[in-house]
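Nothing in this text is a laboratory measurement; each read-out follows from the coordinates by a stated rule. Nothing here was measured: the structure is a model prediction, and the numbers come from that model. Cβ atoms are built from the backbone, for glycine too; each structure is taken alone.
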Structure 1
Amino acid sequence: MTVQDQNIGTLADKLAAHTGRFTDKTFDWEAFPSNVGFPELSRAQMRYIGAGGSPKVGDTSTLKPDHFTLSLIYKEPGKYAACHSHEIEESFLIIDGALIVGWEKDGEVVEVNLGPKDMILNAREIGHGFRVDGVEPVMMSISVDVGKPLPPVYHYHPKSHPPELARSFGAAPGKTQVFDPNSSDPLQQLMAQHVVRHSGLKTHWEEAGFNRKIYCGPGGIETDTCRKEMLGIPSRVGVKPFVRDVEDAFLVLEGSLVVGWEEDGEQVETELGPRDLVKTPAGRKHWFRNDGAGAATVWYVVGSAAPETVKFEAA
């Protein structure tokens, strides 16, 4: 049972039960049993929505998933994640540091280096792993685009393959390519359709006064699962209440954000700081506003890849 499944009376209590506070959570260094006994694979997970690929589905501190999971992953320099695949898409949004992500097919590997606010949507059934080659740790947000993902399928794990092959995601010497979006190689072309550079994204300004960079969904990477965007919300900008027929989630990356809910004429609000999250269920009237002195940067995930139907109005 997650906290939001409990019998909660007031609207304020319901909002609090759908809020994940960074300072209330802890990183779990034992989230992935397949890493046990392999210190080179160590990583920590902080769960916000669902288990995010971890088998720890009984964590009562995480929010109940519907169409997606969301967690933070922390990985130190020199560590890597073994090559594996999923039945569904999985996105990595880099928050801090630089991450090497490798895709493998038939012993060939393409590696891309991602920096802060870059993202990759790992395609279904494509073997992928990641590695920190830089001098600083990586913090990233991972979303699996289904509420209850199946366990990953490992392709090159150090328990069954030589360590040097596992670290290179299955590429023998000379079989690794550096990512080139202009390459004619089929694996390169596939990866190019799934890598997002923050600096290359168009900034869409809403009449309500904030901006959007579209990572996944119409105008971004084509997908049939979830829409993912980065919102830039200037100081003293907010929107009037709106409703969706699916859930959405705000994860604050920089600054602060007020999120409000309404029910039967009653309104309640909560303020989020960096790495705090609110998940709003389908059908709930809600809004957001930046009361801070500086701009807010917010990672926004919507439980549908359909085009935007909300007409945001300035509050």
Structure 2
Amino acid sequence: MANRADATALTAFVEHGKTLLERAKKESREGSLEDFIRQKIRIEQQQSLLGLIEAGAALYRSLSVQRKKDAEDLWRKNTNCTALQDALQDFKDLEVQWDAFLQHLDDELQLSARTMDSTQPIKCISPDTPLTDARTGQAVTLQKYFGRGKKILLVLIRQFSCLLCRLHLKDLEKNQRSLDTHSIQVVVVSFGCQEGASHWLQETGCQYDMLLDSDRKMYSVFGLGASLKKVLNFSNMLHYAEYVADNMEFPRGLPSIQDDMFQLGGDFVLDEHGRVLFSHCCQSPIDRPSVEDILAVK
């Protein structure tokens, strides 16, 4: 009976995913793609592509698991159930179709041309890069942090409502003593506006310096692009569902703030002269370096 129930739950998830995908395909053809991704892909809209996150969480709950890996382990143990095997094939087919649609959007929007050429990593960053202090609104440059005998960890976040960015910074805060021991100063960088930054600082309670790079010059220098597929691919959506299944909420952006959900982030350690000692360009919102990797930088 458990096998049949698992198959029923998986089938329901697949059917819901198909509905979301077909709706997105239809809406993407009704106007400009820019309007579609700005207006029709929102966390508060359960009928948008992001509705797959809650559907994934519901699937985990029905299977009495909280992780995609646990669900896959469960399915592997039930190879004798024909209904389940059929549902798994539909699940795999949906993944292919889902990711193909996102790749189509990336191609149409020419986002792939804005992703990093990892064969040519940046070696040094200019101290004169114009930035804004998120707390004071004053113009600053990176020169402020150079020549102090410390390494600088630049954490370029994706958007103000990125849960994974917030969790990464919380992890750094938990390891502040180790960062101090290794003479590493953390500086957060966002491309957003000051109103959004003020709201973000209040919500997170983050004590790190925060700089605003409104023209995304640093994002460009480090080769950080934007991609729907790298953010919303099928595997990622099921990973995001793990947080919902664990009763975590995704932050909501301010209605008055225009953000970019598809910008990718990264972590970069500079020496006191601006030389890049460590470079991690995130390939998805989930992809952040561990604190151990950062502390290992010489």
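For helix-only ellipticity at 222 nm (-39500 (n - 2.57) for each DSSP H run of 4 or more, over all residues; to 500), the calculated result is -14500, so let me know which of 1, 2 that is.
2
Supply the structure label, taken from 1, 2, corresponding to distance in nm of label points 7 Å out along Cα→Cβ at positions 244 and 268 with the calculated value 3.4.
It was calculated from structure 2.
Given that relative contact order in percent (Cα under 8 Å, 6 or more apart), derived from a single structure, equals 17, which label among 1, 2 identifies that structure?
Of the options listed, only 1 reproduces it.
Quick check on the output: 2.4 is distance in nm of label points 7 Å out along Cα→Cβ at positions 52 and 252, derived from one of 1, 2. Which one produced it?
Source structure for this number: 2.
Quick check on the output: 0.35 is FRET efficiency 1/(1 + (r/R0)^6) of positions 100 and 220 (r between Cβ atoms, R0 = 25 Å, to 0.05), derived from one of 1, 2. Which one produced it?
2
If log10 I(q)/I(0) by the Debye sum over Cα atoms at q = 0.21 Å⁻¹, for residues 60-211 alone computes to -1.32, which of 1, 2 did it come from?
Traced to structure 2.
Assuming 19.5, 65 is Rg and Dmax of the Cα atoms in Å as calculated from a single structure, say which of 1, 2 it is.
1
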